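Take a look at the structures below.
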Structure P
Amino acid sequence: MAASAIDIEVVSDHGRFLELKPEWDMLLARSGEGASVFLSHYWLDCWWRHYAGDAELHLLVLRRGGRTLAIAPLMRRRFSLYGLPVRCLCFPENGNTLHNDLLVEEAERGECLAELFSYLDRNRREWDLVHLYRMPGDSQNLAAALKLLVNGGLKHHLRSVYASPYLEISGGWQAFHAGRSQRVRKTLRNVRNSLERTARLEVVRVASWEDFLEHREAICRVASRSWTHAQGDSLATPVNRAFFEDLAREAAREGGLRVWLLFLDGRPAAFEFHLRGFGKEHALRASFDEEFAGLSPGAFLEMELLREIYDEPHGVVRFDFGGSVDTYKKRWSDQARELVLLQLFNSEPYSRVCSFYATSLIPVLRQVRDLLRRKG
């Protein structure tokens with residue numbers, strides 16, 4: 001017997017989004033290796049309440065016979081595409097989001113993605129650009145989508161954004177530490193010795209909402225005295241503080257909150273704010289007090305938390321450093337996961353102009369600019 005048709009509900013109301021939590025959580029549990037805290041209902045709810053601004057929620061919920069098969073977590077917003085104003089559908093995300101994806105039941109992936117692209121094509125007069133930023137390059141949804149787009153009515157453009165480092169956790173801390181270079185081991189030993197000679201060290205681990213409330217002022221003190229605060233993006237800024245406090249409460253309720261703090265002679269010197277879920281741990285924020293920069297408190301704290309993660313029974317299988325491959329991360333890992341940008345354009349005249357401008361003209365203009373710079 002032929003399968004029944006897939007229905008699509010467009011959710012633009014936050015109250016309706018909140019009602020989706022039970023079916024959202026069940027779908028996330030059925031989504032296989034792609035499951036992530038960044039696809040969780042609580043993450044999107046926290047993000048939306050603090051960072052949505054003038055964007056409009058535009059969730060696409062795909063069901064068959066009342067069973068939820070897929071959710072495209074999107075929002076509608078105005079966007080500047082290299083100076084061109086466009087009506088954009090994109091993931092609700094910013095620099096706090098380490099990666100994004102579609103939420104799709106494994107067994108229904110091909111049919112759901114085909115229906116999603118068909119919906120976008122049918123409603124092409126409502127958008128100029130679909131901008132899917134920071135999708136994992138190894139996402140099964142991405143691979144299936146690219147196969148469908150080759151023969152579909154939507155033009156697509158794919159490019160790499162950056163590589164994000166990670167660790168596969170196995171073998172215990174001693175084996176991992178022994179695998180670091182002699183130079184790295186010496187550096188870490190010197191950091192530990194220097195700190196132990198200078199101050200009394202205490203590492204505090206926070207996993208509950210009550211513990212977070214007890215230590216949140218210490219976390220904000222470190223953040224307000226970090227180099228990121230001068231740039232206006234520390235965890236201590238009003239909007240970020242409100243977001244991370246809400247996130248800590250919800251993550252603790254879900255069992256996914258992990259915060260580490262380092263105290264030197266009772267004074268907070270460094271912290272890391274992590275989320276854990278689906279066998280993965282994600283490092284969202286790390287800061288240290290600039291007063292202690294010469295002692296490398298951040299490096300010491302990362303060493304201690306990695307030691308605990310490696311030796312924790314039944315813990316995580318992957319540690320996600322977040323962001324790009326910074327120099328300090330190379331001491332820990334030479335593995336990196338590519339993140340990509342997938343852009344979709346439709347057959348409407350303005351979207352076609354945008355496609356040509358962004359994917360053909362802009363690259364040529366950049367080549368000319370670089371040539372002139374080399375000659376100049």
Structure Q
Amino acid sequence: MKVESGIRKGQTLWEEGSLPFGVFLRDKLLLFLLHITCMLALTGFLLLTGYPWDSCALILICWLLILTAWTLYEYHERRTYFSHVGHILDKVDQRFLLGELMPESPHIGDRLYREMIRRSNKSVIERIRRVEDEQREYREYIESWVHEIKGPITSISLMCENRRYEQNDSGYLGGNASGNTTIRQIALENQKVENYVDMALYYARSDEVYKDYVIQETNLQTTAEEAVLKNKYYLIQNQIQVEVRCGEEKVYTDRKWILFILNQLILNCTKYKAKENAGIRITAEAFPNCVHLLVEDNGAGIKKEELPRIFEKGFTGTNGRKNDRATGMGLYLCRKLCRKLGIEIHVQSEYGTGTSIVLEFPVSSYVINETPV
């Protein structure tokens with residue numbers, strides 16, 4: 001409790017922007033008491049040795065003037081020094097480098113503090129580097145693992161497709177229906193595994209999107225259809241009708257990352273679908289300065305008080321608590337990736353009616369439509 005109280009006092013002092021004069025005087029209280037004691041002792045000694053009171057008063061007045069002048073000078077110097085340090089701290093991005101940027105000071109205390117801060121900051125920087133190295137190694141391991149696991153997932157998917165075609169072409173009808181059902185269930189579960197693996201990969205790369213994106217002209221109709229096709233077994237199992245009407249709208253973005261975002265939105269719509277006549281509608285609309293990609297469903301919807309929190313990491317809300325498999329990571333990843341790509345994402349929803357999610361792609365004024373001459 002004493003430590004927290006001291007921290008709060010320090011923060012309050014710092015927020016004032018300078019060294020308050022009252023605080024400076026309280027810090028010098030013992031020195032002032034020593035001066036007063038010495039003045040009284042000297043006055044008593046002079047009076048006992050026969051000096052007149054006028055001479056003693058003159059000595060005291062000169063002493064007080066010198067002490068006052070020195071106090072004001074020291075206050076001005078310390079206030080200027082700390083204001084300079086505070087200005088540096090406010091301007092620098094990496095505040096742990098303060099020890100390297102602090103100005104020189106004639107006071108031995110300031111020099112000692114500066115050296116201690118430097119040594120402390122050096123330890124912090126070394127620790128940060130170790131943590132960053134560990135995180136990079138872990139991220140590289142996750143990416144490597146994902147690429148390795150993609151092989152078996154793809155193989156299982158191809159085996160399911162080949163087996164289904166073999167059964168359809170064999171003309172054997174006895175166990176054909178049950179066999180196809182089993183294969184479809186295996187393919188569906190395999191697709192779920194692939195979705196979770198993709199989520200792990202994109203989460204690992206979400207802080208360094210710039211290393212793995214290619215901005216190019218992207219057809220929203222084709223991209224949306226591919227996202228729907230990827231989840232066809234999941235949509236069929238849940239009896240969800242999907243309508244894609246994006247026309248010929250095109251945007252400049254990274255197609256792979258947008259495909260992942262759309263995939264997450266479709267999975268969310270499927271997970272919280274309506275009990276009857278469930279549907280998903282994906283449309284696009286062009287505006288002068290942007291293009292909107294709209295993903296709508298008629299599912300469970302989101303409560304009004306929960307809307308501000310749906311993009312928070314790990315937040316599942318009322319619907320998520322009804323679904324044991326909800327992780328609260330899908331929309332969090334979508335917003336994080338959208339920010340990295342310069343895309344705005346907005347949500348409108350009415351609980352029990354449905355949800356509408358808008359991806360707003362900016363249209364740069366520097367993009368010039370090329371026309372054949």
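Coordinate-derived values only; no laboratory data. What you see is a predicted model; the values in this text were computed from it and never measured. Cβ atoms are built from the backbone, for glycine too; each structure is taken alone.
Matching task: 12.1 is the computed value of mean count of other Cβ atoms within 10 Å over residues 42-49. Pick the structure from P, Q. Structure Q accounts for this read-out.
Suppose you compute helix-only ellipticity at 222 nm (-39500 (n - 2.57) for each DSSP H run of 4 or more, over all residues; to 500) for every structure in P, Q: which one lands on -12000? Of the structures listed, the value fits P. When relative contact order in percent (Cα under 8 Å, 6 or more apart) is computed across structures P, Q, the figure 10 traces back to Q.
Looking across P, Q, the calculation of P(r) over Cα pairs in 10 Å bins from 0, in percent that yields 4, 15, 18, 15, 13, 11, 7, 6, 5, 3, 2, 1, 0, 0 traces back to Q. Looking at structures P, Q, which one was FRET efficiency 1/(1 + (r/R0)^6) of positions 58 and 114 (r between Cβ atoms, R0 = 25 Å, to 0.05) calculated from, given that it came out as 0.80? It was calculated from structure P.
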